Structure formats: structure tokens, C-alpha cells
1. Consider the structures P, Q: one of them gives -4000 for helix-only ellipticity at 222 nm (-39500 (n - 2.57) for each DSSP H run of 4 or more, over all residues; to 500) as calculated from the coordinates. Say which.
2. Identify which of structures P, Q gives the largest calculated value of mean count of other Cβ atoms within 10 Å over residues 52-59.
3. Looking just at relative contact order in percent (Cα under 8 Å, 6 or more apart), which of the labels P, Q belongs to the structure with the highest value?
4. If mean count of other Cβ atoms within 10 Å over residues 92-99 is calculated from each of P, Q, which structure is the one that comes out at 23.9?
5. Taking 14.8, 58 as the value of Rg and Dmax of the Cα atoms in Å derived from one of the structures shown (P, Q), identify that structure.
Structure P
Amino acid sequence: MAMDVNFVLVDVCKEEIVLRKPSPGLVEDVKRVVEMINKEINVNFMTPMRIIRDAILGFGSPAPILVSEGLNTMDVCRGCVTELRSRLDDGTWGTGLGYCIAAAVASPRLLVAVEGDSGFGFTAMELEVYSLTKYLSFT
């Protein structure tokens, strides 16, 4: 995780903020907070994809291998991250982790996995198991 990232806990219950002691914490309705953020910085589905694209391009050459999983995620990655020639679009049913492992074993290049919500839901538990092994590391 980048060191210049901050997480904000938003909760309507002040007791939750006090209990968890986040830095920072905000007592508010999360829907209202998201609406305020959207007015200021125009966050939409493409925003994280642009951030991912810019980070990938920052690595230079050779570019990382990109694995994308999930219908919308694959479509947007194809349109937004057009500079990469090493892309694996693996489907929408939880096969992304297998593609990631195969690519990591087959190539010494950096691997970037972009998982949609359903694709991640299929493989989240496997990520925990693989993160406990010494052979592969996930961050």
C-alpha cells in the first residue's frame, strides 16, 4: 500500500468512531459523504482505472503483465489501459487467481491483477491461503 494513502472511517454512530479510533473518523451518513466527494472530484468507475493505468505506465519497460477479471473490469481495462501488450482477460467466474499464479510462475515480470467485485468474491479466500505461502506474495 502506498504510504501517502489515508483511510477515513465513516459511520453514523459516534460510538463506533470512538471505539475504533481511526485517524481520521467522520460521523456522517456514508451516502451523503460519497455525494459530497463526487461533487468535488468527479469519482466514477473510470477513476480507479485511470489511477491503475498511470501507476502501471510509471513502471516503464518492460510493462507489467495485466490480469483483469470481471465483465466491466475487463471491458474498461481494454479501453483504458491500451498501452499494454501483455494482458490476460480471463473471464468472469473466479479464474483470475489461477491466471495470476500461472503468469507469476512463467514470467519474471511484475504482475498486476485488477479484480472486479464478483471475480474477487470468487477468489478472496484463496488469496488468503496463497498469501500465507512463501512461494508467492500478494500485496
Structure Q
Amino acid sequence: MLLTISTSVEQPTADAYTYPNPIKYKAANYYSWGSCAYYAFNRRAQLGRHVSNQWGNAKNWAYNAQRNGYLVSRTPVKGAVMVSQTGYYGHVAVVEYKYSNGSIKISEMNYPRQGVKTYRYLTKTQASYYQYIY
């Protein structure tokens, strides 16, 4: 029996830039400094993919984004906001890379500490548990 080991290679798939972005400008960041929402708002602005400064706690972002005309899906793409609705506030992060094996690299803040930017890798299965705002 031949065992094949797959390594992560960036997948040249669609990214968030191919989808409509209803908010065309960066407003002031009203999210609490050091929170995941504060970071995701700023990171998306850096990418030219602005999001609202009034979506509330992270767990409400997918619902509010959809109400504002954003496409929300369970499929991660580069540049999308990843939304977790677990916990009291939920959590948001930004997809930095999607690999050919379906795993993703995310950037985030407030995981594990407030005000600290970190990176994590999620397997394809782990990534499927979240919603993504394009």
C-alpha cells in the first residue's frame, strides 16, 4: 500500500475580491480596541474590503453582513471574514490563505490574548464549522 502525504500549497481559487462589497469606504472603527472585531474591521480595510462599524458583537456579524448585502457562506475564501458564533460574543478572524487541501490560515486578535495579533491554521474540517463574509 502506497501512503501519500499531502503538503499545504496555496490554492489559486476565488477570493473575496470577486464578490460585491456593499460598503465602499472606511469609516471610523467603533469596535473595542484589541478585540477580534476591531482587528477584522481594520484588516478588511487594509484589503480594500470594508465592513460596517455597526455590526455589534462578532457572533452577529454574519447576520448583519447579509442584511447589508454581503454574501455569507460556509466556504472559506482568501480575504473573507471568518465568523464563529460560539461563546457570549462570538469571534471573527480574516482568512489569509486557502490551501489546496482545504485548510486555511487565519489572522486574528484577542485569541489567545486581547490586543495581540496571531495566526492559526485550521483543517478543512475545522474550517467548515464557520461562516464566511465575502
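1. Q
2. The structure with the largest value is Q.
3. Q
4. Q
5. Q
Every read-out reported here was derived from the displayed coordinates using simple, explicitly stated rules and does not represent laboratory data. Owing to the predicted nature of the structure, the values given are computational and were not obtained by experimental measurement. Cβ atoms are built from the backbone, for glycine too; each structure is taken alone.
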